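Next up: the structures, one after another.
Bear in mind these aren't lab numbers, they're just calculated from the coordinates by the rules spelled out. Small disclaimer: the values here were computed from a predicted structure and weren't measured.
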Structure P
Amino acid sequence: MAQTDARKLDQGDRFPPMTISLLDGSVLALPDGLNADFTVFLGYRGKW
């Protein structure tokens, strides 16, 4: 099972680096894969 840092982010904190596998088979590296000054990240892990 993957281990994660469960610390909540506060305003102004940098988003922790991670990679996400997308449905089309590509991979998105966060936060470096985004080219926007501000981003809203909504994650849904589904049912485990």
Structure Q
Amino acid sequence: MTHWSDFFPYVFMAIKVIALCVAGFFAIKWHFDQDKKLKKKKAEKVES
């Protein structure tokens, strides 16, 4: 392993895994936030 292209698959896969983990975290967070917002709106509707 002397050429930079020998390391490329390892570096690329590491970046890909990190990016997918970050995207997955924000996708899950967004869905939880939307659910929280919907429940809050329903609670305000019931109170009034």
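Have a look at P, Q and say which one yields -34000 for helix-only ellipticity at 222 nm (-39500 (n - 2.57) for each DSSP H run of 4 or more, over all residues; to 500), as calculated.
Working: P: 0; Q: -34000.
For helix-only ellipticity at 222 nm (-39500 (n - 2.57) for each DSSP H run of 4 or more, over all residues; to 500), the value -34000 is produced by structure Q.
When mean projected area of the Cα convex hull in nm² is compared over structures P, Q, which one is greatest?
Details: P: 4.6; Q: 3.1.
Going through P, Q one by one, mean projected area of the Cα convex hull in nm² peaks for structure P.
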